[in-house]
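Asks: Structures are listed in the sections that come next.
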Structure P
Amino acid sequence: MTPHDHLSTTFAALADPTRRAILARLATGEAAVTELAEPFAMTLPAISKHLKVLERAGLITRGREAQWRPCRIRPGALKQVDEWLEHYRRFWDESLDRLDVYLRTLQGKATKRPRRKP
């Protein structure tokens, strides 16, 4: 899988609000599928499908400890998304800085204009 394909898979997984909520919950610690399903009005098989999408995207891992199957977030999995976003973050920061300079220039010109007499 190329980095772009992986990024597409990650964004597709993050596109769903239920999956984002599951990731937010897992950011606080590992949890079983039943725990993850509690806040949602959906079946356990539906939650399992969401977990499979997150797992395929590399955002979570699912383990086995006797009868308990904990889900864990993979914190480094979002690093590629962060690196991709950093390019645009810099672009917008630089654009806003240029806009700020331009507005200050306009304000300076407005205060230097002589006032007309009525």
Structure Q
Amino acid sequence: MNNHFHFEVRSDDRATVIAVRGELDLASAPALEEALNRAGDAGGLVILDLRELEFMDSTGLGLLVRTNQRAAESGVRFALVKGRQQVQRLLSLTGVGERLTVVDSPEELLGGN
């Protein structure tokens, strides 16, 4: 099954930015979770850029909650860059968006570092 999910990881001394595109679901979540865990293990700031994410289901939502909890427990800052309407609606309807740091662009967080 090919759901056209891809992500790109960019790191520097300020943060790790993971930009995702396609569909985040049961098939694609494990690879992203591994990348998020590696980024969190490196410490600092982890930014998940959702601007090119076309779809996210409850599996993706659960991944965001777990990542946020893991980050809080290990002293890592975790933030999301706002996604498309479907993604933002899911975050809003479930209340998850209120529990996470959500910004319009990575620069909002990187500019202050």
Structure R
Amino acid sequence: MTHNHAPTVRRNDDTHRYELIDAGGALLGFAEFRPVGGHAVMLPHTVINEGHEGEGLGSLLARAALDDVRAQGKYVVPMCPFIAAYIRDHKAEYLDLVQPEQRGVFKL
């Protein structure tokens, strides 16, 4: 499926999710987040709605979530296998977001 307008990602603090929204306002997917103390954000689960897999939306969502965690000045705990794989594939940009002593846990 081709998108005429790029989807946007918004952080919804009420639901503890980064939500991927299309131009018409429909939810395409989300990444859950959980604060860990005052210094980290856990990303436990990512979902792309059925019919939208393989469109690169998961990567868009992962990038936006990780960029937001960075903007908050926090570390990320990538419990979601997709987020951990995204960090592995983009180490130069995002490895520093995972505390050094936790990197082995996530095979980073």
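Asks: Suppose distance in nm of label points 7 Å out along Cα→Cβ at positions 75 and 99 works out to 2.4; of P, Q, R, which structure was it derived from?
Replies: Going through each structure in turn, the value belongs to Q.
Asks: A value of 17.8 was computed for mean count of other Cβ atoms within 10 Å over residues 59-66; which of P, Q, R is the source structure?
Replies: Traced to structure Q.
Asks: Now for a different question. Kindly point out which one of P, Q, R the value -12500 was derived from, the read-out being helix-only ellipticity at 222 nm (-39500 (n - 2.57) for each DSSP H run of 4 or more, over all residues; to 500).
Replies: Value -12500 for helix-only ellipticity at 222 nm (-39500 (n - 2.57) for each DSSP H run of 4 or more, over all residues; to 500) corresponds to Q out of P, Q, R.
Asks: When you work out Cα Rg over 2.2 N^0.38 Å for each of the structures P, Q, R, which one comes out largest? Could you put the intermediate results ahead of the total?
Replies: Values: P: 1.77; Q: 0.97; R: 1.04.
The structure with the largest value is P.
The numbers here are math on the coordinates, done by the rules we state, and not lab data. Only a predicted model underlies this, so the values are computations on that prediction, with no experimental measurement involved. Cβ atoms are built from the backbone, for glycine too; each structure is taken alone.
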